[in-house]
1. semi-axes √(5λ) of the Cα gyration tensor in Å was computed and gave 31, 19, 11; which structure, 1, 2, did it come from?
2. A value of 16.0 was computed for mean count of other Cβ atoms within 10 Å over residues 15-22; which of 1, 2 is the source structure?
3. Given structures 1, 2, which gives the highest value for relative contact order in percent (Cα under 8 Å, 6 or more apart)?
4. Match the computed value -14000 of helix-only ellipticity at 222 nm (-39500 (n - 2.57) for each DSSP H run of 4 or more, over all residues; to 500) to one of the structures 1, 2, and report its label.
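No lab work stands behind these numbers, since they all come straight from the coordinates. Note that the coordinates shown come from a computational prediction; the quantities given were computed from them, not determined experimentally. Cβ atoms are built from the backbone, for glycine too; each structure is taken alone.
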Structure 1
Amino acid sequence: MAENSPARVVADADVLAADLLCGGPARATLDHVRRHSWVTLVASDALLDDAQAVVADLSDDALAADWRERIEAERESVDHPERDHPALASAYRGEAAHVISYDETLRSAKTGPTLFDAEPLYELVESGDYRGPDRDPRA
């Protein structure tokens with residue numbers, strides 16, 4: 001796997017929606033991405049689905065659809081397992097070094113155990129089917 005690039009950025013759904021609807025720090029941050037051709041916004045379809053739903057809930061479906069059309073042209077698409085967190089999965093699958101989010105829980109140590117799913121990770125780095133843990137974590 002290649003090393004993460006500091007020029008590859010993921011914005012969580014809340015930041016993407018705030019960029020469009022509110023401006024402020026979200027827009028200022030994403031303007032840094034947009035103003036440099038060598039900086040890449042990475043986002044999965046699932047991440048854009050979440051952001052589009054937020055935009056539709058806070059405004060209307062037409063604006064959300066127009067935003068989706070524009071952002072799809074701006075982002076680099078990545079795929080990830082369905083049950084993964086869209087922003088975090090976009091970052092690790094897209095080799096992005098930065099995740100921008102208003103979600104404070106993403107920085108909590110309590111978040112780690114809820115994010116790690118051994119089965120898709122095993123399938124990514126090993127061959128064969130995941131058969132469960134193979135050693136005692138306390139040994």
Structure 2
Amino acid sequence: MISYDEPVELDFYKSLAWNKRRLILLIYYWWNKQLESNLLYKIGYVRMFTPPEADLEIIKRDYALIISKIQAGRAHELSETDTMYLGACTKGATAEKSAVPQYYGDKTPARKSAFCFKNSYMTYVLNHYVVGKHLITQF
């Protein structure tokens with residue numbers, strides 16, 4: 001979660017965003033609406049993944065943009081359209097229930113959010129680093 005009740009970490013490499021995303025176990029599965037349970041889905045690819053340096057440059061820019069909005073007291077304006085790879089995903093059942101006062105600015109309530117990789121980036125990862133390479137395990 002992105003904390004709105006304390007100062008944000010400015011150094012990307014010391015941030016929770018990086019600590020949770022520096023090594024990821026990716027499991028891509030084949031969605032099948034005819035199966036009763038997602039536990040029955042066929043797994044297509046499994047791989048440990050660390051974002052490469054070229055992607056990290058974009059991710060760090062995204063992080064800086066998100067952090068700058070939070071520091072400006074504009075966390076309530078965060079949108080996934082602001083960034084390329086790293087997003088601030090809304091958390092909570094409804095916007096009203098998940099709103100909390102911000103640490104910065106005039107304490108305008110903002111929806112609880114968490115850092116996440118955007119779906120478009122994960123599709124890119126699959127196509128360029130998993131399927132596009134021979135470093136995959138296929139079941």
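1. Only structure 2 yields this read-out.
2. Details: 1: 21.2; 2: 16.0.
This figure was derived from 2.
3. Once relative contact order in percent (Cα under 8 Å, 6 or more apart) is tallied for 1, 2, the winner is 1.
4. It must be structure 1, since only it matches.
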